[in-house]
Structure P
Amino acid sequence: MSVLIADNVTLTEKEFKQISDLVYEHCGINLHEGKKELVRARLSKWLRQNNFHTFKDYIRYVLEDQTGWEFSRLIDSLSTNLTSFFRERQHFDYLEDEFLPSLFKRKQQKRNFRIRAWSAGCSSGEEPYSIGITLLESVQGQGRWDVKLLATDISTTMLDTARKGIYEKERVATIPPMQKNKYFSMVSKEGHKIYQVRDILKNVIIFQYLNLMKEWAIRGPVDFIFCRNVMIYFDKPTQQNLVLRFWDLLDSGGILFTGHSESLTGVKHQFKYVQPTIYMKP
């Protein structure tokens, strides 16, 4: 069986399996049989634009590219980068109203003024900038704090967008006006308004490439981790391994935030359930 694409080029079962195996081995994304149409649709335009006559030719080209750029672009094409500022608002409400006040109190008692967090799968930057705003707003009036947020993604394209921190007016519409004015500069580009993240916010965030399936060059412990709408791409064994690694990295009392369509059901762990998609390391 094969799937037709433009110009009578076909995606065979063998080629689909080869792509699926490569992606799974590299970054844990599980492209099961039901994803064949997605693979075909996402990659066919690129094949046409670059004059690849068969998927076999394209796969060979990806494997022979020593720079790794083509493989990175392949991963970019097959991963969904849907995000927005303050997406899944209940996480930010919990962070601001409950977790951070308690965290500040505990750390002040220990004379520890260091806050460390991680946005794993940061996409185009809306999530880490939302976390950064929440952190900066929360530390106001609390004295001097050393606040740093690591933001990582496997997509180099998304990381470039995140580092630039430039967003259309529609993208920042969910940010409260006072915070928007405080953390973004409005500029005019080709007759329309765009928003640039100010240095006060950029300076607390470190953007880095990271493959969750590989070794992490991250020093713990961290106080909380956002890994939302990432594990849905992984099978249960991969999820299991990832959750255990998050546990090891988190400080006692630390929080793991997962996506609204994700849960730790079927995954062995020691996290304490706080509320849907929020888990604490006791």
Structure Q
Amino acid sequence: MDIAINTDFLTSTRSPEPWLKAIAEAGFTHLHWCHQWNTDFLYSADEIKQIALWLKTYGLKLLDIHGSTGVEKMWHSPVEYQRRAGVELVKNRAIMLRELGGTGSLMMHAPCLRESYTAEQKQRMLREHDAVRRSLDDLMPALEKYGVLIAIENMHSENFELIRNLLVGYPEERLGITYDSGHGNIGPAQGLDYLTPVRSRLQALHLNDNDTSGDLHQPPFYGTVDWDRLTDILADSGYRNKPLSFELSMRNTPFFDRTKEPPVDQDPEKIRAFLADAYERCMKVVSLYEAKRAGH
């Protein structure tokens, strides 16, 4: 089975070409494009063409794109001009997904509710949630035109309430869920409990591990994610006929040298060793998943 990894396992800015080459050499076949995931960067036609050339050169295929919620261009902003600018940013990634032949989803962050929030924080999230609804309404024609599905990502320690509210308002071919196993394993680690009732709308994955203390983005079997239960849920979900997709960071592994900054200055041999180790760990998850699918 093919597996995907994020392009920004070291950094989400600068040229991604060295990381694409290393990813392909490690055996990964598909990409979760995660460069510029938290900026206002707009990909031009020439940049998209160059990325297409890199994919062809290294024999890689695009699965998903992590869309940016932006810094000033924010699809969730209650400030109208910022929200509209954010819609254009999301639309840019939708076009990019189609131009590069992506077979997965446009993955997006959205406001969420946590038990720890104050009343004021909850009200702010609800205002931003309303803004996302307006943005989705604005985006629907473009999503239809390009055949793109947006998959809303669960955030850490959230209860899926706002995700569920969005799912009932939009068609399943245009709106689904991205499940981040690391986010679902932080704090009380109840992500799988919240995912199970809405698993039919699962369309994208950010598979990674941690010890519940924070968003470490470690490869599988470093932490406490229940991979057996997770793969059982995946096997009975809306996520079908696509590579398993992992969102990993080299930083929180023994391969990373913290004395070398910026991260791009890491030893190339250590980078290759990290990716080789990550590939083996990811394949163990694939084996679990395939066994679960055979049993369903």
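The numbers here are math on the coordinates, done by the rules we state, and not lab data. Keep in mind the model is a prediction, meaning the values are calculated, not measured. Cβ atoms are built from the backbone, for glycine too; each structure is taken alone.
For mean projected area of the Cα convex hull in nm², find whichever of P, Q sits highest and give me its label. Once mean projected area of the Cα convex hull in nm² is tallied for P, Q, the winner is P.
For distance in nm of label points 7 Å out along Cα→Cβ at positions 12 and 228, the calculated result is 3.4, so let me know which of P, Q that is. Derived from Q, not from the others.
Hey, distance in nm of label points 7 Å out along Cα→Cβ at positions 20 and 132 derived from one of P, Q reads 3.9; which structure? It must be structure P, since only it matches. Structures P, Q were shown, and distance in nm of label points 7 Å out along Cα→Cβ at positions 76 and 148 at 1.8 was computed from Q.
Which structure, out of P, Q, was distance in nm of label points 7 Å out along Cα→Cβ at positions 52 and 236 calculated from, if the result is 3.4? The structure behind it is P.
Can you spot which of P, Q the value 23, 15, 12 was calculated from, given it is semi-axes √(5λ) of the Cα gyration tensor in Å, for residues 196-259 alone? Answer by label: P.
The greatest value of FRET efficiency 1/(1 + (r/R0)^6) of positions 140 and 252 (r between Cβ atoms, R0 = 30 Å, to 0.05) among structures P, Q is that of P.
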